[in-house]
Structure P
Amino acid sequence: MEADMKNNLQYIFKPRSVAVIGASTRKGTIGREILHNLIVNEFNGKVFPVNPKATVIHSIKCYSTILDVPDAVDLAIIVVPRDSVPDVAEQCGQKGVRGLVVISAGFREVGVEGLKVENRLVDICRKYGMRMIGPNCFGVVNTDPEYSLNCTFGKTRALQGRVGFISQSGGLGEAIMNHASILGLGFSIVASIGNKADISANDILEYLKDDPSTDIILLYLENFGNPRHFTKIAREISRFKPIVAVKAGRTRQGAAAGSSHTGALAELDVGVDALFDQCGVLRVSSVEELFDVGAALSMQPIPKGNRVAIISNAGGPALLATDALVSLGMDVAPFSSAMKTKLKKALSGQGTVNNPLDLVAGAGGKHFETALNIVKNDPNIDSIVTVFVPPVTINQMDVANSILNGVKGSKKTVLACFMGVGEGSAAVNYLKQNGIPVYLFPEAIAKTLSLIDSHRKWLDRPLPKIKTFKVDYARVQKILDGVLTKKQDSIVGDTALSILDAYGIPVTRNRIARTDKEAVAAADEIGYPVALKVNTPQILHKTEFGAVVIDIRSAKETKSCFTELKKKVAKLPGKKEAFSVMVQEMVTGGIETVMGMSTDPSFGPLIMFGLGGIYVEILKDVAFRISPLTVHNVDEMIGGLKSYPLLTGYRGSEPADLATLKESLLRLSQLVSDFDDFAEIDINPFVARSKKGMSKAVDARIILRHDE
């Protein structure tokens, strides 16, 4: 089935014949521009205009319907009013057309009526085995000279290159093509997928995975169709073809009604970040960054490390570059003594020799070339950034030539910044044509290098490994069966801790007491000090209600606190349950952390870890990953926190037992994978202590799913 899908996509990206249904004689119309682009880009195949009101368009014989075309048609571009699209698609199916690109708009993006027409269109495609891009899209491009296909309505001709680009936005099409042209970025394939009613970004990723003409993939996404499928494909592709994506929509949407800490902290965008990180996709924040990174990846090798040398003819811009790079985690380390000696000797009259290297005033091409010839051989440098501010007396083209000559033969990553040059600079274009990306400002270079360095680190990761443990599955299932029979919305107290215990997550010792005598007996057994927590009725937020008493140190205190809690609960309105408390050991010392799970409607279960206690929602120093977790995911979650030094022994304090923390997160992930009944899990606090076997979950609450 997968092979059939790929073969059908061949008819869209590599057709031998194209019909433009809705081709027009009027210049400036979409139907006319698409036909014009096919011709001026020298499509290497047959072109058939289709319009019942014309006999000739653009000097080519025109046909009334697709059924009148005498030859076979691989691909039909549909540019007719929305309500006519299904009938046209039906005729395409009867004709034996294999692929459709529906430019026409007015479908699901305008509401219910449009969605009905779109669903009918999809049914017709299924009926005839046709694959469709769109509707509501900009079109597709394949720059391979064997095809030279451009069935878009843009005015900018795509440069040939090895970058595949997938965009969900049709409106961005022309702007994107124009910006890429300015950057000198060449495409292999461009696909505007619009409403992705049939062919999705995942389908095209599958196609580009095996496309020998594509080395890099850029994505502009507004929403995901099937995130789990995307993860599987992207993780595989990213190992040998970098994927860079800009995902629109960073606003809070995912957990407005979250009733646990985990749910309140989990946002839709958190899921996107976790998904991209786990499958090696470089996430950028704008279309501009998308192409900045794309240009660097398409023209230069991925650096072997984060060590950067800066060579500039102006001190101020060199310092800007340094600040930007260092703030993003790059290393602008001083040159070694040996390098300084070489540079000082080669650059006669040069003052201070360091990194960044500020060349003498009035430095021109010769100085850049001399410095680059030395720095390119420095084994302690992975990337070279040249920053040039052109004075009136220096020839820009001379500097461009010198940069190229200076780095010739180098396998290091080289990026250039020409500040203050006008658009269309011959020197800038010359560098781009010869494989060196040029940026207007050093901050853009810093951001680009930092993102690419994150991809390098991802490539260095070991292959994903999911660890599993021996657990008491039956005990959890029995608890769930009982709770679901009672139609409870949540699980708290010792029942929630019992679920964790069944999966090997360490929990505090506790006992349920229904009378003051039972409470005293439980406290004596556990050992003072203890805490008392209301067990019935179920109260999600016990601290806010005052349903917890801590640090109880005697039988008399235990009895008194039991009575006070019982009186407080008796004042609550509604049906009264048999009152009970949980008597729990006090866990003192250590560091309070929080771990949990929230279910995102698109991405599924998200596992969370962070600094816990009452500060979790204030500081929000938390990390999320999509379940199931790998060992490396857990290392990243813990190690990536700003508060991580607290766990490793800050200023002489004892380090936390990280092994237990990591194993507990892996066990939580296994619990979530084994049972899909949980909407949210909140373990707060999980006290991380230094002595092995002493870290424990103190409290937990679980919100259950309610499938409609």
Structure Q
Amino acid sequence: MLIVWKIWVIQFVEGKQWEKIAQKNGIRAMKVKATRGNIYSDNGSLLATSLPFYRIAIDPTVAAPSVFHAGVDSLAYLLSRQFPDKSKKEYLIKIKNARAKGKRYLVLTRQMINYQVKKAMTSWPIVRVGRKGGVIFEKMDRRYRPFSELAFRTIGFVNEDYRGAGLEYSFNSQLAGKDGEAIFTKIAGAWKPMHNESELQPEQGYDIQTTIDINLQDVAEAALEKHLRKHRADYGCVVLMEVKSGEIKAIANLGMNRDSSYSENYNYAVASLTDPGSTFKLASMIALFEDSDLELEQMVNTGNGKFQFYDQVMTDSKPGGYGKISVKQAFAKSSNVGVSKMVFDHFRSTPEKYIEYIKQMKLDQPLGFQMQGEAIPYIKNPKDTTWSGVTMPWMSIGYEMKISPLHILSLYNAVANNGKMIVPIIVKNTNRADKILEQYHAKVLEEKICSDKTLKKVKVLLEAVVEEGTAQNIKNPDYKIAGKTGTAQKIKNGIYTKNYYTSFAGYFPAEKPKYSCIVVIDSPKGFQLYGGDVSAPVFKEIADKIYAQDPEMHKVLKTNKTLLARNVTLPKLKPGYAEDLKLICNQLGISNHGTDQDEWVEADNKPKYIGWKNREERDGTVPNVKGMSVRDALYLLENNGLRVAVVGTGKVVSQSIAAGQLAIKGNGITIVLNVE
């Protein structure tokens, strides 16, 4: 009882007093850093890991005289070989002097060594006797990136003040683990762990698996940097995501440095806010289609490319304007006058209704993205003090608002995803070893941003931009791209300048979207300044390389693209068994139709498809086998009790008993074949 009472007094009554004495005597309980978790790509490749590095120190007073004197000379020699910043003589004098002075802590070199070097050193004189030799390997984890600068800003960092960026910072609570605790003693001004039973072992951090595809990330960064250099632009970003899953497969952010090189110095895709420009016209058209009976072929008069809204003049990029054009053409050619006039004419008396449609598309609120630092969009409403008569016309074409590239991409992805708007994700799960601790899936922001009728219309508009509009330069024969160019003039001191924010947002293949992507290039220099010339080619370069590497995409397009779409003449099909002929057509992607067919049919070629019509046969009569394969002809004739003689090869061109005559069991019939 006395012992228990004394422990209680020491711990709680005299605790602070003894703690001060312990610190004064150089003993302190200190944290032992946990090993940080790994960051992996989507296929398990390491993006970031913690590697152990070691600093070498020694307590030269620990080793027994016989051990010290027998090994110090060799130790000094080996140190000079491994760390040539000092000679053997310098190391020898340094260690001997420290022992003579009773110095209990001596850092042998400031150079850090890896585990392999540490392991090799354990066989050195003095070091090999372990703690009795007094050599101390102080472990310090260093973050290592196997792919060097790839996705540098996305992977991010955390500094000693626990500030940082990217995944390292956003998922710090999972990656950091749980620090341990140990008793340290202060020797010669440095703290050295006292290994004893009171140690609390640290818990290693969890690993996180991202959605990043290393190959696609490399493609995106290379394409972006190439075009940034070509246009001497200030910065650019690319985000590539899977349409259905919302998984970001690549995210590149490159800004120009003082020496004109490019590096990932800021997450422009997620954190930057700017006027999106014409890519926002998609949202305006959705609002129009939802609130009116506007059709694609209706006409809109853009005049000479200039239109005055109150005291401001809206202009088109084409000198002289486009005149009277269809709604589809106005979007495809990115007519500012056309789109702003349509929006203004329809919503001028109910601007709040227009804003409600924008809100329905979730463009006025943060996405709730997994990474810290997501920009908060700014969308004006009629109650704002800055709202004026010209606000809505300019908003309709992507001005007087602030939205991040990631947010714009989410809108385009929703169109590709049949109206379902989801939050992009960049981390799939957290793991400990091979055990999944938590999985993440894309949250649904809006099940349907608009009606199916509207979706159908805007998909046509987005394809028209590439087929006949401002992005014709990225059209290709292998697959279709759907998207929209954007070029926003930048404002400085309230005045529009000749600096532009260019972009292209869209998805591919348009027939069955698998990926959506946005490309932004800011302030390009030279004569090419528009989104179609600057950003769209980056999109195409990335899409082309993905198409070339993705056999599944080839398969999808092959089975979905009809022969008619490839301008190939429909084949001539001979009569035969219905199921066989239909199977052949379906496998070749040939459109074919017909109802209530008999087992045996013949083809009826239409301009756009193959129709089926029944063979007119009566029971008990000789069937018509002309044009059939020998297999099908034999089947029909022999099933009618006829003995068949075959002459030649190929298809049946004639038969000795005419079709429709009475079939007498046992009678012979000759069929003549010929290869056409």
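For the structures shown (P, Q), distance in nm of label points 7 Å out along Cα→Cβ at positions 72 and 576 is largest in Q. Computing Cα extents along the principal axes in Å across structures P, Q gives 99, 78, 39 for structure P. When helix-only ellipticity at 222 nm (-39500 (n - 2.57) for each DSSP H run of 4 or more, over all residues; to 500) is computed across structures P, Q, the figure -9000 traces back to Q. So distance in nm of label points 7 Å out along Cα→Cβ at positions 88 and 248, computed for just one structure, reads 2.3; which one of P, Q is that? This value belongs to structure P.
The numbers here are math on the coordinates, done by the rules we state, and not lab data. Because the structure is predicted, anything quoted here is derived from the model rather than measured. Cβ atoms are built from the backbone, for glycine too; each structure is taken alone.
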